[in-house]
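Have a look at these structures, which come just after this line.
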Structure P
Amino acid sequence: MNRNEIASAPKAGENSIHELMQIYNRMFVYFGPRKWWPGETIFEICVGAILTQSVSWKNVMKAVDNLKRAGLLELESMHNASVEAIEQCIIPTMYYRMKTKKLQAFVSHVMQKYDGDLAKMFSKDMDSLRIELLSIYGIGPETADSIILYAAEKPAFVVDAYTRRIFSRLGIFNEDVTYDEMKDYFMQRLSPDVPLYNEYHALVTGIGNRFCSNKRPKCKECPLCEKCCFPQGRE
């Protein structure tokens, strides 16, 4: 699928497939292609995926810019950098000491096992790559799937807190749904298409950022309002 086009309706299948594509197309008509995940290199995308944990993308970009200016946004240079040098660059991302340890763990893993060759690491099949990423300190399911989808360009659907909030308000999930349950729901219904998965996650993030906040959602302005079961969305 070309991410600059609205997705066509699926062929015969479950109603839930059609519903997911209706939701996608409503979001796409509103936002257009979001050109996500921003990053000039594969390594930069991986760094962004680790730094974005529990913080806004605006702050991640500040940290990424700091790393660039310090010459640390290359795998080998970060591997050789001091803890203090990395910490100073990523202060805007919150929990910067812990995130420095996560970055170093990821970089050390790639250097030691693949001699710094991310392409070699990403040549593994998707399931094996995911298991390996999850074995690295500080990389959980969402971060692993983000690296797989956006950096390795393999079809792992990424879900997050926005996905849980939006799709529970749409009446599709219960609020206590797990990460794996959400991911499986999408992957069992949508074709394994990297551009589609990429754009879908980016659009969900856009809805979450702009309209579907936790405490004060802007329901009436949201392009998904007509399909929403959330009380404020039906006022």
Structure Q
Amino acid sequence: MKLKTKVAYITGGTKGIGLGVAKCLLDQGMKVAISGRSQEGVEAAVKALNDDEKILGICSDVTFLKDEESAVQQILDKWGQLDLVLANAGVGHFAPIDELEVDKWHQMINTNLNGVFHTLKASVEALKISEGYYMTLASLAGTNFFAQGAGYNATKFGVVGFTQAAMLDLRKYNIKVTTIMPGSVATHFNGNEPSENDAWKIQAEDIGKLVVDLLQMHPRTLPSKIEVRPTRPDLK
């Protein structure tokens, strides 16, 4: 892809990995739309990115298909095309299965799993036109189960399976599909501010660089599932 002519849409783009990817894509000259559930959060992220011409902030809840359809339409109305979609929005709640609250189970299913479907369903026709790229942000938890992670594991295993099946369905349209599966990332995901103690972890900009590398790969080659982990684990 000649990135300076391309348009991206990142769900959950107001902080963490999504915001880090947005920064990297803007640095490549791309136009980038980011979405989040909070209008206040969207406005703060747009201000932080500091590029009025090439950034579009959208308030959208991926658990609602209509929100995602509206988001994609806003992008098309503004820039006339859509070349990359990164379904990044996600939540995690961790507890033994007998203690996991039902509403938290449903929130993870609705955001992590239904959300990636809604985002693809809303954007697939635009991606057919552009012969674009659809990426999902899964997790190493999508292949490695762990105690107190039943709900999160269920959604991320589902995202990996969904994305790989979608890849097989959509490659006939010359749409590339990849799922990225990070391990420990220094983000707000667990409710804590990233700190110097997280220096050993994957950084959000590392995932951004990976997305850029994928976009620049020759069209004949598709890394369809990528596991990413820290080079060395925390040695404390």
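No value in this document is a laboratory result; all are computed from the given coordinates. Values in this document were obtained by computation on a predicted structure and should not be read as measured data. Cβ atoms are built from the backbone, for glycine too; each structure is taken alone.
Among the shown structures P, Q, from which was the value 3.7 of distance in nm of label points 7 Å out along Cα→Cβ at positions 61 and 213 calculated?
Q
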Matching task: 3.9 is the computed value of distance in nm of label points 7 Å out along Cα→Cβ at positions 29 and 141. Pick the structure from P, Q. Q
Here semi-axes √(5λ) of the Cα gyration tensor in Å was calculated and came to 26, 20, 19; which of the structures P, Q was it taken from? Q
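Tell me which of P, Q gives -13000 when you compute helix-only ellipticity at 222 nm (-39500 (n - 2.57) for each DSSP H run of 4 or more, over all residues; to 500).
Q
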